[in-house]
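Listed next: structures, encoded as structure tokens.
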Structure I
Amino acid sequence: MTSRIVGRTPSSSALSAARRTRELESLADDPVVDVLVIGGGITGAGLALDAASRGLRTVLVERHDLAHGTSRWSSKLVHGGLRYLASGQIGIAHESAAERHLLMTRLAPHLTRAVAQVLPLYAPGHVSHGALIGAGYGMGDALRRFVGTPDAVLRSPGPIGPAATLRLAPAVRHDDLRGAMRGWDGQLIDDARLVVAVARTAAGYGASVLTRVEALQATGESAVLRDTLTGDEITVQARAVVSATGVWAGALAPDVRLRPSRGTHLVVDTARLGGSDVSLTVPVPGSRSRFVFTLPAQHGRTYIGLTDVPADGPIPDVPQPTEAEIDMLLEVVGSVLTAPLTRDDVLGAYAGLRPLLTSADDADETSDLSRRHAILESPDGVLSVVGGKLTTYRRMAQDGIDEAVRRRALPTARPSVTRSLPLVGAWPRHRLHEIAAPGRLVRRFGAEAPFTAALPDGPPAARGVTAQELHWGVAVEGALTVDDLLDRRTRLGLVASDREQSTDAAAAAFARAGVEPA
């Protein structure tokens with residue numbers, strides 16, 4: 001990594017209500033585009049960036065807000081592919097490790113960090129268990145080295161003793177503790193922040209990023225769009241229409257076969273786990289490849305996840321955890337704690353639906369389905385990018401636009417450039433400390449932190465979230481409602497009491513920015 005990593009774009013990357021209005025008016029005046037992307041999650045944002053950075057006139061529409069769907073409900077990890085190695089999916093494991101490398105060293109070093117994964121070992125059986133886990137960590141580390149991720153970014157795994165284990169994870173039970181295996185993986189400051197950064201970077205390369213705009217109907221050559229705030233409709237002609245709607249892909253392309261899997265996480269106070277800043281990793285009884293883990297997060301919170309169960313029936317806009325899933329997570333993580341967590345410790349919970357590709361020959365268990373991605377064409381010509389996972393969003397987007405270029409003869413022969421295109425705010429990891437702004441803002445905004453800090457002061461939100469952060473969400477990150485600020489720009493909405501304490505501050509941020517909330 002060199003000091004040349006700078007997240008700047010050719011034109012303004014700021015998203016705002018005023019820009020949205022201007023670009024909707026421009027689209028109505030000239031409704032012919034090269035690429036129309038439907039869906040504003042990580043895959044859709046990645047597609048818009050890949051297309052726009054190739055010089056294609058690109059429009060992204062999202063019926064709600066950026067990262068409203070699955071992309072905000074992940075574990076906030078940038079996986080290196082260890083689980084896929086264990087199941088023999090070598091290609092997917094390599095792809096994950098390669099994309100993690102790009103995110104942590106080139107694309108978004110300011111939004112990622114190394115997180116230690118600590119798996120406690122208890123007698124009896126600690127020797128064989130440690131050897132098995134160590135072998136898995138070793139394979140993952142070999143893959144890390146193969147793709148070129150340096151030790152300065154992700155360290156090698158290895159065993160640690162009981163004292164080091166308790167120092168890193170003070171809440172684990174002491175009796176029969178023989179130490180732990182410690183591995184390393186990548187972690188995002190927040191998944192929704194990554195989506196916003198990718199979407200803003202796309203806007204900086206000329207894409208129109210339009211939230212609260214719904215695709216009422218679409219074919220491979222056109223779509224009817226409706227502004228959900230005004231009711232106005234626009235019929236857009238597009239050389240390629242690409243759906244990135246995840247588990248909702250069947251609404252536009254009924255022939256797409258997906259089997260959604262629900263992953264649930266709990267939100268607890270980090271102090272309840274001794275203030276630990278590592279990912280405590282606990283095997284799920286009866287499984288060789290599934291784990292429950294704790295994930296240190298923003299605002300003094302820790303997430304605990306995750307389940308992997310089939311999500312049958314109608315697909316909701318916001319999935320909900322089940323009581324059984326909450327109990328399962330508490331039981332598994334509680335098995336290694338001195339004072340097991342109870343329902344009273346659960347401050348919040350969230351669930352997300354993974355869009356797993358399936359076929360008639362696939363396994364019954366969703367945990368056994370591949371995380372591969374595919375580009376499928378429906379009979380009416382819509383291209384759907386389906387499957388995959390957050391870590392590999394960039395490769396999915398590259399493959400999707402490559403396919404659109406091939407099938408639709410788009411007016412460019414330029415290859416994808418996103419492997420070397422830093423996101424807004426990107427700055428060399430080893431120089432982040434040089435940015436003249438509070439560390440909290442640097443972790444969230446990178447090189448843009450000084451501009452955030454310079455915004456007018458006002459009432460703060462809960463958990464140390466500043467008035468400037470809220471203002472930035474409105475003026476630069478495209479928040480149109482109070483919920484956009486609390487649920488996706490800051491994540492305060494995950495805990496009901498934090499939301500209640502922050503609503504007035506969020507409303508005040510709109511007033512300071514001179515914007516009326518939608």
Structure II
Amino acid sequence: MTKYRLHEVFKVSGVPTVTFVHPARFAEVMVSLETPGRCMILEGPSGIGKSTLIEKALDATGIRESALMLSARKADEVDLIAELPSMGAIGTVIVDDFHRLDDRIKASLSDYMKVLADTGDSSSKLILIGINKAGQQLVYHAHDLGLRLDVFRLESNPDEKIHELIEAGERALNVRFLDRDKIAAKAQGSFQIAQLLCHKLCVLSTVIETQTSELEIVKPLDVAVEDVMVDLSRLFKNTAITFAQGSKIRREGRAPYLHILKWLSEGDEWSLDLREAMAKYPTHKQSVSQVLDKGFLQALLNDPAKQEVLASFHYEPTTSIITVEDPRLIFYLKNLVWRAFTRQAGYTADYFSGRYDIALSFAGKDRVFAEKLFQLLQEREVSVFYDFNEQHSILATEVEVYLSPIYRSEARYVVAFLSEHYPTRIWTKFESDIFRERFGEGVIPIRYTTTSPGFFSEEQKYGALSFDPTADTDAQLTEMAEILCKKIIEDRENSKSVELQQEHDIAVTLEVSHLSAGAGIGADLGEQTAI
């Protein structure tokens with residue numbers, strides 16, 4: 001029997017040898033390689049085995065020696081990649097990290113692939129390797145390219161392939177994993193994660209080389225996962241927190257970056273179409289769309305001070321797709337205790353009970369003030385309903401039906417500009433009729449110093465903001481935004497305190513119940529003994 005050391009069998013980095021398993025589509029990749037003029041894309045996160053697969057396929061087809069490997073990560077090779085379409089017969093060229101090329105080069109390669117597909121040119125074949133949705137990026141640049149190339153996604157392998165990897169390791173080390181099915185399920189199609197879990201289980205079981213007689217690995221997988229999470233925390237905790245906080249943590253905001261991170265952890269794929277996600281989670285649509293439309297997400301990932309720590313994320317603005325390039329980071333996110341993580345990232349309270357934090361109600365002549373307050377709050381990542389910002393959604397809908405739920409319950413607060421014009425407008429009358437009964441639990445009046453009270457008899461009973469339209473309005477509105485943000489923060493902190501108290505009360509109740517049950521059992525046993 002050949003003796004192996006653990007690091008030779010289950011590899012936590014590098015290309016596996018003993019436990020190398022052909023991905024499920026290996027045969028299809030070989031066929032595509034041998035088809036003249038048929039270009040190919042291999043997509044999937046870093047570390048999934050894309051480069052290894054293409055190398056093995058090139059070996060199997062006998063063309064590895066004549067193939068040229070280029071990388072978009074190497075500045076001196078990017079110029080050569082850009083020249084490929086004008087070089088005539090190029091043979092077989094593999095371009096790794098395609099997703100890191102600029103749009104101009106991507107578009108040029110798209111056109112070149114179309115030419116190769118149309119001509120069936122047997123002297124040239126282009127193979128692009130990139131992260132998830134690389135094929136979609138190409139189709140974006142050349143809409144009729146979709147059926148002209150082969151796209152192989154390698155982010156997930158079926159459980160039987162994971163089992164094949166585990167069994168190869170078992171034979172090499174002469175061990176048997178009792179939790180084999182659980183390992184395959186936890187790996188979620190990733191060879192690298194399967195390697196990592198098997199390696200950790202062996203370490204915890206003091207298996208560091210081939211055993212002289214078969215040994216059962218009985219250590220529970222959950223123990224290994226916790227140990228792996230400790231290891232991965234050193235690698236990715238700072239990464240996750242940095243992303244979750246965005247360019248600046250805003251406790252009054254809706255934590256759009258935190259939610260993007262959570263959505264990534266909940267998906268079946270290692271990439272996320274943020275436009276689709278916003279449709280799925282409309283409560284957070286406004287805050288997330290803001291970081292996309294204003295380029296904040298792209299700026300965060302391109303920030304020189306944060307690029308290294310956020311290197312595992314890639315965002316493609318043309319498709320609104322964000323991808324995690326390292327399977328270990330996805331594993332880390334999927335196994336986080338999110339309630340604890342949000343506190344570690346500096347956030348409080350739950351996110352979020354309503355669609356909006358604030359809905360603005362105002363007469364048309366006060367729009368300049370409402371818009372200024374909207375902009376100030378939006379800069380603080382507060383979710384605000386402001387009609388001009390929602391016109392595209394209101395179009396072709398019954399306006400009253402659209403607005404009613406917002407002012408009735410979907411906005412945590414209604415902030416009403418009670419100027420002299422407010423009682424005279426149709427829409428302010430409509431809006432106020434809807435939220436009138438919310439005074440005392442969700443309406444914040446802005447009282448104009450130039451207007452006599454009287455439109456709402458009930459509003460005089462409650463605290464309000466004061467506004468003098470004849471003074472420095474920008475300074476006043478800035479102060480209002482600050483006060484409103486403090487109010488939102490306070491609400492969330494109070495909500496968190498209530499939640500923690502409820503958890504404490506439940507724990508005490510369970511403990512008392514447990515002790516009572518124990519006392520009852522003891523009494524029963526005492527009675528039996530006496531009998």
Value 0.65, calculated as FRET efficiency 1/(1 + (r/R0)^6) of positions 111 and 391 (r between Cβ atoms, R0 = 41 Å, to 0.05) from one of I, II, is from structure II
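Tell me which structure, out of I, II, gives -9000 once helix-only ellipticity at 222 nm (-39500 (n - 2.57) for each DSSP H run of 4 or more, over all residues; to 500) is calculated.
Corresponding structure: I.
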Rg/Rh (Cα atoms, Kirkwood Rh) gets 1.09 when computed on, of labels I, II, structure II
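For structures I, II, calculate mean count of other Cβ atoms within 10 Å over residues 159-166 and state which one comes out highest.
Across I, II, mean count of other Cβ atoms within 10 Å over residues 159-166 peaks for II.
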Output 12 (relative contact order in percent (Cα under 8 Å, 6 or more apart), calculated) maps, among I, II, to structure II
When I, II are compared on mean count of other Cβ atoms within 10 Å over residues 191-198, the highest value belongs to I
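Any read-out appearing in this document is the output of simple, stated calculations on the displayed coordinates, not a laboratory observation. On a predicted model such as this, the values are computed, not experimentally measured, just so you know. Cβ atoms are built from the backbone, for glycine too; each structure is taken alone.
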